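Read-outs: derived from the displayed coordinates by stated rules, not from any lab. What you are looking at is a predicted structure, and each value in this text was computed from that prediction instead of being measured. Cβ atoms are built from the backbone, for glycine too; each structure is taken alone.
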Structure P
Amino acid sequence: MLKLKYFDKTADGQDVFSVTLTNNEGESCEIISYGATVRTLFVKDREGALRDVVLGYDSMADYEKNDSYFGAIIGRCANRLTGPSFTINGQEYKTADNTGSGVALHGGNIGFDKKIWSIDLPEANSAAFDAIKTGGEIMSGENSVTFTLLSPDGDEGYPGNLTLKVKYTFTDDAELNIEYEAVCDKDTVLNVTNHSYFNLDGQDCGHDCLNTVVRINADYITPMGTNFAPTGEIMEVADTVFDFNEFKTIGKDVEYPHPQLIIGAGYDHNFVIRREGSKREQALASQCYSNESGIRMFTYTDLPGVQFYIGNYISDSQGKNGAVYGKRSGFCFETQFFPNAINTPSFETTLLKKNTLFTSKTTYKFDTI
């Protein structure tokens, strides 16, 4: 079931709407049109109670004043971009240095996470949206919704008029599928992801995520320099704190003085997903679970990498329903091409050719142990 309703207004007066997808088990996922952001995700724990397992906020004021990217779609270029610049067809393009370290992060000053996306629903015409703003709702039997963003030529320095569609589907099996589809009228750079922070004990559990038990299907990471961008090397995880090929808690090795953990203040690294089939088929990137709630989560993607980030830089803030978030209140599995790939010839490219359709799919699947 789908429900469309009004959420809030931005500081400059733009209306933000909310779409909630509810399955036949009563579990639900809510996405708002600001950043096509996953705001809530209620799944059942081992006792059958619903827990909201993603971090988020109750108002647009909170989303606009905080910079943790909770639940948002990130683009055009997720993660780090050095220079910050890149060259396509002999022409150099410059982007904003929004880190102060010669690196662009997550698309620039006003990335996709800070834009209002359109909601593609046949029932949602302009008159319907006007009615929703005064307290109305639209209900349908759908279990999916598509958000569309038009990123104009020159947006944050990126070339070409890009159209990006992101389709969210929430199934009766508690699968959240995120499907991307993009096309541009010039050669451009594209690396998009969803930046949800998860806590499998619930966003309001009152403790960090370090007790979460994790396994990551990766034999390598792309190590980073002091600017947080990859060095271009590939590092084996065997016999290091980055080896998650056997289940272990996030907190087990996080304080070990490994140079890479020191740079990142904890885990904030791109893992190279191990694959057995075609590189553009979905593969299992990670699985994790909580002994407290019994909730288990699997991450699948058709992209080559996944950024494992454990919220090292979350500053104390009030989240949904009075919850207080602090350092490491949630973890991310951001499926992606490798960071800075456009400037690293040994990495699979993030170049999107003119008038070529890009598609990708990420799945977060939940059950209980």
Structure Q
Amino acid sequence: MPGRIGEPERPDVYRQAGVDSVAEERGLEGLLEFVNQTFAFRPGVGRPALPIGYFANVLDLGRGQGLAISTDGVGTKLLVAQMLGRYDTVGIDCIAMNVNDVLCVGAEPIAIVDYMAVQAMKPELLKELGKGLYEGARQARVAIPGGEIAQVREMIKGEQDDNGFDLVATCVGTVPLDRIIVGRDVEPGDVVVGLRSTGIHSNGLTLARNVLFRQAGFSPTDRVDPLTGSIGDELLAPTRIYVGPALAMIEKLDVKALIHVTSDGFLNLLRVAADVGFVVDDLPEPPPIFRLLQQVGRIPDEEMYSVFNMGIGFCAIVPEAQANAAIAIARAHEVDAFVLGHAVPGPERVVRLRPVALEGRGSAFKKVR
């Protein structure tokens, strides 16, 4: 299936697993046709300061203050939790996916509200979900001032009887309007510092489940080389929360852009507002879960680096002279970090991953010889 005009054709392993990213992009165009028109309803205070498409948007609150806002869920990682009957960590993922996006506009996350849709009202399930939400909120230093629970048995079916549920949230944060960070000032030579992920995080789980449980026939409790724990343990490892190091970098450094590496992988670098491309010269060894997925599923590099974070969950773009300071800040917050590459002149907006001979634009990578 071809991508958008001018883009390389994207491998279809993810589509075969049940996620058609190209169709999603095309469908989004029709949705945005109407959503973008709502900006006119708030011509003054409350008007969005950014176009739709960045990690979060910012609402003008007046007097120079902005309210950052973003929403996200945990996706089919919830099905792994149901397979294992373990529900105390996915709340961390829900917090992480939201606060990490809000950080990307330079905002400090302050509050989360959650929405749970359940197949059946099970107090023990809700208690375990609450534990994870609490732990995520503790790590991110945010409050949870409200939420909603809906019983929708007709709509949700889980991996176990009556244990089906969905979990999403919305996060808000604060940022002065004159300090919004979206990569407008990124210049050639600025350095990309990558912060380690804890593993697969909360993207690509549909493909991972298809490869490991359907194709390979593994059980979530199986232990397979080169993993140090069970397959379920690896897939459920909570998404890392980057609030501590990101806010410290914003305070102490000239941060040009912050990038949450989610679906589309390193192609998320291209969300920056400046007309630049990126060259990645060094990639740390990905966690073993990615090697297992690629080997068992025979997934090409193009697809791996388009779907997964490959061991880097967050990036900061800073002047070259501040790269070591950014790494030191990350490590002071117990997050390993590396210089990955740098920005280059690039109105064509391309990401080149030299260690794996990939070149990407839009939402797809292709091999280069």
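Points to keep in mind about this one:
- Label whose coordinates, when distance in nm of label points 7 Å out along Cα→Cβ at positions 75 and 211 is calculated, return 3.8 (choices P, Q): P
- Each of P, Q could give mean count of other Cβ atoms within 10 Å over residues 35-42, but the derived value 10.4 comes from Q.
- Label whose coordinates, when mean count of other Cβ atoms within 10 Å over residues 283-290 is calculated, return 18.4 (choices P, Q): Q
- Test item: FRET efficiency 1/(1 + (r/R0)^6) of positions 195 and 347 (r between Cβ atoms, R0 = 30 Å, to 0.05) calculated as 0.90, pick one of P, Q: P
- For -1500 (helix-only ellipticity at 222 nm (-39500 (n - 2.57) for each DSSP H run of 4 or more, over all residues; to 500), calculated) the corresponding structure among P, Q: P
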